[in-house]
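J.: Once you scroll down, you'll see the structures, which are given as structure tokens.
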Structure P
Amino acid sequence: MTLVYSQDMPIGSKMPSFRLKDPDNRAFESGDLFGGKGLLVVFTCNHCPYANAQWPRLVALAEEFKPRGIHTVAINSNIHPDYPEDAPAGMKSKMAELHIDFPYLVDDTQEVARLFAAQCTPDPYLFDKEGHLVYHGRIDDNWKNEKEVTRRELREAMDRLVRGVAPQADQHPSMGCSIKWRR
């Protein structure tokens, strides 16, 4: 497990367009994923301890904010032979286990991760309804223990987006396992 921090993406950056499939081979266009207020894009996987610790928080945020106009999509760019638990079959198991009701997409070429300059799992990006980045940082300030969280930065950013308030200036990078790049 190699600890990596997310790379800075300037606030206001336009979301890269993409087309990916889920583990059942259904295609999704990035422009069709937005809610009325925006879209949360999270690069994640099944095997990383950082991602696994925060999956339940991500599912809860998606559930809370979907009716408020922010949709969520998770993208797995760790489709790598050395990590079989990240394969589409493992994604289906994760979806069933956590009752994930948002798209969890397969980035088997890793092209979408490269377009976003994603580095770690989890790596969240929050875009407004026009597709401009308003938040790119950690989910909260304690990945290990949700009971010890004192700052829920992603939740705050999502709430600000819904209320039409400017994004917080203080954004801490996400951290997690590195995306397992194929050569």
Structure Q
Amino acid sequence: MALLQSKQLPIGQWNAPDFSLPSTNEKTYTLNEISGKSGTVIFFTCNHCPYAKAAWPILIDLAKLYQGNNISFVAINSNNADTYPEDSFEVMKEKVDEWNIPFPYLRDESQEIARSYQAQCTPDIYVFDKEKKLYYHGRVNDNWQDPQAVKEENLKDALELLVKGEQPPEHQPSSMGCSIKWKEG
């Protein structure tokens, strides 16, 4: 299990690449359809990585907390399900029910969308403003293993600034997690 960090991308200058992906709810979503009026959180994730598993409950709670602020959340799984069957579309559907995921969970079978976002790890988290410009690209918090020991809630802090209409945070530590499981060739 290779540990990777997210790439640094130009905040305020990088636009969210468009997509059209199937969801576990049998619908297909585009970027415009899932974008929130105030902002959008897009994160690349999976079902099996310990870093992603630790982030899921926090991201679910944040989605519930910020839905009233017109910030939408969407999860995208791009992992190769042939080599990681736990990341298959069928298991994704099970996880939506098991974890009570309140936002679209999309499947990027071709991995083209992960590549267009330059996603590296699970979770790899992107926050876009209402203009779909990159506002935050970093970690959830400073302690993925022990929620009681968290001192910096980086993603939540960024969302607070976004809701207030302030500038993006200068401190944007990279997310880290398991590498995206790319297909051969």
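We did not get these values from a lab; they are worked out from the coordinates using the rules stated. A quick note: this is a predicted structure, and the numbers were derived from the prediction, not measured. Cβ atoms are built from the backbone, for glycine too; each structure is taken alone.
J.: When you work out distance in nm of label points 7 Å out along Cα→Cβ at positions 131 and 171 for each of the structures P, Q, which one comes out largest?
T.: Working: P: 1.8; Q: 2.6.
Across P, Q, distance in nm of label points 7 Å out along Cα→Cβ at positions 131 and 171 peaks for Q.
J.: From P, Q, which structure was distance in nm of label points 7 Å out along Cα→Cβ at positions 43 and 59 = 2.4 calculated on?
T.: Working: P: 2.4; Q: 0.5.
Only one of P, Q returns 2.4 for distance in nm of label points 7 Å out along Cα→Cβ at positions 43 and 59, namely P.
J.: Ranked by distance in nm of label points 7 Å out along Cα→Cβ at positions 67 and 123, which of P, Q sits at the highest value?
T.: Numbers: P: 3.4; Q: 1.6.
Checked P, Q; max of distance in nm of label points 7 Å out along Cα→Cβ at positions 67 and 123 sits with P.
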